[in-house]
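Please go over the structures that come below.
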Structure 1
Amino acid sequence: MEFTSTVEFAHAARRLTRAAGHRGMVGPSFRCPPRLVGVDRTIRRRTDAEGGGAVVSVRVKGRPQAAVLADMIEGVVITNRLVAPEADRLRNELWAHVELGTAAGSTDDRGAA
């Protein structure tokens, strides 16, 4: 299944950014599509003068939703410069968080973590 709208992509981006923040991590900004043609994901680190963090750009069109979510989750891991076992732990937590939101059919973003 693909994202059917940019609203769904934005909702997933907010959930992941918020979940990262609740875990003491930096939540990147997300956008679509990447500026580079022919790639599925790019990450641009912001300088400290720009406020730090990163911008993760993901190609959504024509890709399965799971592949897009995987790129978004990996963007959070890379933004925070994590390595195993912390990286694996965060990936698992973010997947569980995303799947919980999908299973619940939640569209309420105010208190979701």
Structure 2
Amino acid sequence: MRNEIIPYRKDLKEKARELRKDSTLSEVLLCQELRKKQLGFQFHRQVPILEYIVDFYCHEKKMAIEINGNSHEWKVAYDKKRISTLESAGVTVLVFDDLDVRNNIKWVLNDVHKELYGE
């Protein structure tokens, strides 16, 4: 069975490519762990969904992972709207702090695992 493709703004495709080339340290660290497919599912980086680009996305589980750095302290309302819009499209959104990914990746992976397997 094919995964459902959620529509996205076509102009975001090129921006997503640029973001893949300019990853943060936390994105690189998490990508290295998710790439191993140790959690049993494939995640893609910088995926356009609707009018947004999510850091990581698993098509099979309709799950997005976002890593928030310092800039998100000033984007609280935007982030809430973004999460709400994605969730209304059936996407589960997990949000982790940049420092948590850098300093405690095992904890982050454990939370992702719990969400993937409904634990």
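With relative contact order in percent (Cα under 8 Å, 6 or more apart) computed over the structures 1, 2, the top value is the one for 1, the highest of the group.
Which structure, out of 1, 2, was Rg and Dmax of the Cα atoms in Å, for residues 61-100 alone derived from, given a value of 10.6, 32? Label of the source structure: 1. Taking FRET efficiency 1/(1 + (r/R0)^6) of positions 5 and 45 (r between Cβ atoms, R0 = 30 Å, to 0.05) as the criterion, the top-ranked structure out of 1, 2 is 2, with the highest value. Could you tell me which structure in 1, 2 was used to calculate log10 I(q)/I(0) by the Debye sum over Cα atoms at q = 0.16, 0.21 Å⁻¹ as -0.71, -1.22? It was calculated from structure 1.
Bear in mind that the values in this text are calculations on the coordinates, not laboratory data. Everything numeric here is computed off the predicted structure, so don't read it as measured data. Cβ atoms are built from the backbone, for glycine too; each structure is taken alone.
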